[in-house]
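Right after this note come the structures.
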Structure I
Amino acid sequence: MPLPVPTSRLLAAISAAASSTADLRRLSHLLLTPYTPLPPLRCLNTLLMALARHRMLPDMESFASRMPARNLRTYTTLINAYCLAGDLPAAKRHLASLLRAGLAPDSHAYTSFVLGYCRAGLLSHACRVFVLMPLRGCARTVFTYTALLHGLCGAGMVREAVAVFAGMRADGCAPDTHVYATMVHGLCGTGRTGEAEVLLAEAMAEGFEPNVVVYNALIDGYCNAGDLELAVKVYERMDLKGCSANVRTYTELICGFCKSGKVDRAMVLFSRMVEAGLAPNVVTYTALIQGQCNNGQLECAFRMLQSMEATELVPSEWTCSMLIDALCKRGRVGEAQLFLGSLIQKGYRVNEIVYTSLIDGLCKAGKVDAADKLMQKLVSQGFVLDAHTYSSLIDGLCRQKELSQAMLVLDDMMVKGVQPNAVTYTILIDELVRELGSEGSKKILNKMIAAGIKPDVFTYTIFVRSYCHEGRMEDAEHMMVEMVDQGISPNLVTYNTLISGYANLGLASQAFSVFKHMVASRCKPNEESYTALLRLLVKKKSSNNILASSVDIWKIAEMEYLQELLEEVVKLQLLSDIEIYNCFLRSLCRVDRLEETKILLGEMQSANLTPGEDVYTSIIGCCCRLKMPTEALTFLDSMIKSGYLPRIESYRHIICSLCEEGSIKIAKKVLGDMLLEEYNYDEIVWKILIDGLLRKGNAAECLILLSVMEEQDYRPGDALYAKLTGKTSQHVQPEESDGARNSRMTQEASTWTQRGPTSNF
């Protein structure tokens, strides 16, 4: 009989094996055999825990069944492993064995069940176990509280989580980092960022030092609420407190700025992230790509994709689908197909999500037959198409007024076991309403309800629109009441539809009543809302009704009408004056009414109101379209003094306008000042020098401004420098004359403007 192995050596062997599942499995088979001495129970439990940590549940179960003895730690390990895996029946089976063995569950066992029930979404069961613990003589631990708080916050039960948190200290548990991170994230997730800040301030007053996890939760909350400047302040506070931002910190901020359309700010953070030695991940790049796509900067989006691939990151299906979607929305379906082909060639995983984006694009481009053929091909290749894919085809057929064919597709998808969703039915209802009126779609609506699919806000809005077009305003109002009764809140489109319906009938009091109700429901008006009210006002006071309804009303409305509407809306005291002025100014800039814009801007400034960042951007664009770059520079200066970082697009408009009128000296100064700000320099080169000057054929001016960057020691990367000059920045040949260089640059500009973005693929 071999001599027993010392416990210390055996524990060391288990620890060494814990890094490999194969070694753990081998050791679990060797340790309990008739030919080896029986190890101490402590060693057996240690191995059992190692198997549990690696989620090797069958091996864990097999090993536990061969153990000659078990104690409380054995049972607790098994219960915890199954609760973490979501297998509550197995956990309960081992709890029953524990009780049969005459043992009493401890805090670890109870906490495991709290966690397991929370993960299964059984919050009432988790709360019952939580309440039962002290009655069974088990003290709740900080892990118990963390598990329950995480479950409650994850289910949106933040009020209940706050109540549980309030009782922690009285229960002898001091909140730790995980508890605070959970509470901050939960509060911020429901828009209660102010409460999260107060909670954190109180904790810090008691000596708690937040770590990056807690700060990230607060930043994420502010970003989701659209309070980006407050998110940036938290980021800056981290630095002051000596807490280093990580990849998640930067990614959350980048996502927030991209969602708000402030891609230049996101690129600044991207530069800081890279300079800090942090590697952007797929989520970071995808956020930037989506931001560029949403801003219409498709070439920039593909350049980000190239940068991403250069770091050996593989784009996700969401990354690829949004690029395909962006190409299709701009009518570049052929390029979308080429791009998809390039993804397959590179060996990237192309799933149903990516193909659905292309099918949707083909349908919206009127290529329904091509979309149908692609769908048939995918089915033959074993792809499982869902309701989204079929809805895209149905939408394409409806756009071509092939309603009967669309209905056949609906029947076909149901035969194949694909359940239509609210989108599918809403598309069909929309087309039926357009062709047959509001009453003509009741049959399909009834079919939708019979299938157990609840109409959504878009479905109801279609009926509201139809009733408004038919002048049946009472029915439209009843439909609004019905949707609210069904627990569906009208959205901006719904309210604007109803406002326009009343406005078209000249019913001012009713239109303004809906407007007031919209704002009271926390639905912010947009340009369309004010357009309907302005058209109503002009229509009432002008005999030229045809002109008022057929031309952009912001282009023809006299200043007195604009002032009257502005006063009426301000008088309601429902919105901040800044929000109202901002919307009016953006609308006027869109139609290039600079003088009227300046009048309202003057009124705003007299009232000590600061225009929004997007307003300054709109005014600068308006000035440049009117060939007034000097005026644009004045507004650029005001924008910077107001604390805003102008968009690179604004600089591009100004610099290109200055170069076109021959003011190259001023253009150089503008670029020089811009380089003092914290922009991403490659973005400056792409958006101003390449997308701006070179695309317009201004190669000589591009060369001059490139020299400004070099003089200030700001050089683009080698690849970009080569694209601009034909050389790398490390091997510039000084003997090339300015004339020769200018000539070459002009030729390259011609090549660049003739070459489409397809070459980037």
Structure II
Amino acid sequence: MKLSAGFRNTYEEVPDLAKKFVNEAPNETGQRPKSKVSRDALVRTHQRHLKLLSEGSVPVRSLVLPKPYPPARGSVHATSTKTVHLGDLQIDSRDRDAVLLLRTITTPYVWSSTVAVVEDETGDVARVTVWNLEDNVVDPIVTKGSIIAIRQPCWTRLVDGGHHIRVDHPSDLVLLRPDDDLVPETWWNDEDLVTNRDPGQCKQDGDMMFLKKRFRQALELYTRGLQYVSNTPDPAAEIDLYRKRCGVSIVLLRLDDAANDLSEAIATHARSTPELSSSELTNASIVKAWLRNRSTEDPLHISSRIPRPLKELAARIKFDVGINQPTPDYNLPVISAYVGPLTLHVDAANYLCDTEVQNTGSHGRGQFAKRDFKEGDLICVEKAFVLPGYFMQDRNSDCLLYSLGDGTAAPRPGAWLFKELVQKLRWNPSLRKEFFDMTDGGYWEEHGWEVAEDEEIPVDVFRVEYIRRLNCFSAPTRSSDLLNQPPNSNPELRNGFWTHASYINHSCLPNTIRTFIGDLRFLRAARDIAAGEELTNQYVAPDIDINERREKFRTTWGFECDCQLCFTDGSVDKGIRKERLGQFEELKSMVMKLGEKGPPTITSLKKTARALREMEALYSPASAEGQGGEDPYATLPRLALVHPSLFLTEAWRSVKNVDRTIEYAIKLLRNFGIIARTEGKELKVDNQAGFVNVETVRALNYLAEGYTSRGEEELANQCLEKARLWYIIITGSEVGSEQFFGDFGL
């Protein structure tokens, strides 16, 4: 098929046009489309789009969420549902009890969304666009000839003037099997209803589909094989088919289905094995409870009594669902060596038992220490609920997410996290309660309903996105990798989701530091923490300008930070704050120009030091309103002084002035809120309520270098010991420390 030069891809939404259209289009709610598009025209247009897709003439994937609306409630087979046809539908008017039965008559177009031409029982045709499926061109969910039920259907107007049936919520689309009671008799196909196929052939064909990455076809073939052996018992074949189907379900993140299949496989194995035939293993429910108990304990010794292939699948399911261990014992060098861009997912248990979620009394729920922790201790370790594993350099994985309801957008990391969250929640009802218990900014209270105890929690994609936005984390492959990045390189980080960690509240002066190795999130104590103390994290490093800082917190997460630094910065006179910012920008500009000129001169360093002293005066007691003679910043970071003191520390080091390097390294620590001094041959840290980060580790290294040059080895060793501890805190482990400290000659 040859496409005309002017043919435009109308299956891909242009977010800016869609946003403008949503805000400016006339209100047609309750009306019916004024004209119909013929079957031939719809199919012809669809074939042209398939041609574009086959040629790769498609834009970057854009996932577009419309204005929010809740999913349908209950089951498609509920007695309250009523069947409707295309001719009954209205524009933007949804009836939650309505079900539209359709059959696809074309191969699907699968890119940003899944698009197909469909017909209803009367022969009317339409275009259906299904968003938020996890399928792809090779392995589509909706195929030609699929029979689908769409909940609460309505016409939605397209930017180009036409209309289509749009589906956003996974539960609003149901794929029906050919023998489902809802399928009209006129659509019955005898070939689809045949189940007496040889299970060996089904397994062989399923294996071939698996190798071709057509996972859903593999599932269907294994299912057909199991239907046959249910009528003609063959324990070996049944175990093998359950095992195969379990493996495919794990690949597709369908852990509930995988646990069900593996439980049946183990129970069948037990029933067909004489020494196990009278054991508890013959009960699939008992096996499933063990698979989902989130514990390393195995009181029935199930793992030791089943064949290795089943044991390996059991371990995979238990790790993916999440298991817990009572101690913070991890082989971090081995884990770090294993992790890479394509090997993010680590087989490791969570360590969560020494922390708990409680009500804070002032800012919602928070996470608290259940025991005392020393500086550097591991507080908790958590495996990601979801961490997308795409290859950073693969431009085919480019993807953007737009929410037309509130005008927000997310780049590739957020878009892929959203897709995988929807996929995992769709197929695993057992995991939904834990996820949807997290804050969604009030979305469900406004748009949803009170879910009954025996009711399945719906996967509302808008709610998923709100929860993602408010609770996800940016994560490197390894936190230690960030130390080797060039200055200002700003590498792309993945977005991941860690459920337990999401309850940790922000503080600009945190008592913990988070780090990552693959899909494991580590939390270490930045200082000593007492049992019962709330654990806090820095969501982002605080801006110098308190107004910008508060605006970022308010617009991104919807909270006001009540830490001591924000309180103190906010109490300073506006004129003083403005003067600080002005002097900071001037000094920053001067420092950057000096850096461009090559090695600094002593004169330029003295000039910079003088400017720094002038800025220090703006942090004096007299600069804060209502503080009397006390220094409100006595134990707090002085953010505007960090950059110039860092420059001076490194500049004095570059000209080998040891005394000045030591002086400004101590100042750098102080400006980060860490009050350090020397008393005889001892390094004293009087206050550590500030920031532990790579710059403070480097400051300690500069001190160690300086004291070594002056022959004060004892002080140098103390600085180095502290630096090594802080390195572990900011990277999660000792891995890479020899190279890092070796660069300083230490």
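Quick one: helix-only ellipticity at 222 nm (-39500 (n - 2.57) for each DSSP H run of 4 or more, over all residues; to 500) came out at -12000 when computed from one of I, II, so which one is it? Mind showing how you got there, number by number?
Values: I: -22000; II: -12000.
Label of the originating structure: II.
Suppose you compute relative contact order in percent (Cα under 8 Å, 6 or more apart) for every structure in I, II: which one lands on 5? Write down the numbers at each step before the final one.
Working: I: 5; II: 9.
Corresponding structure: I.
For the read-out Kirkwood radius over Cα pairs in Å, a value of 29.7 was computed from one structure; give its label from I, II. Please report the intermediate quantities before stating the final value.
Numbers: I: 31.5; II: 29.7.
It traces back to II.
Throughout, read-outs are computed from the coordinates displayed, never taken from laboratory work. Predicted model, so just to flag it, every value in this text is computed and none were measured.
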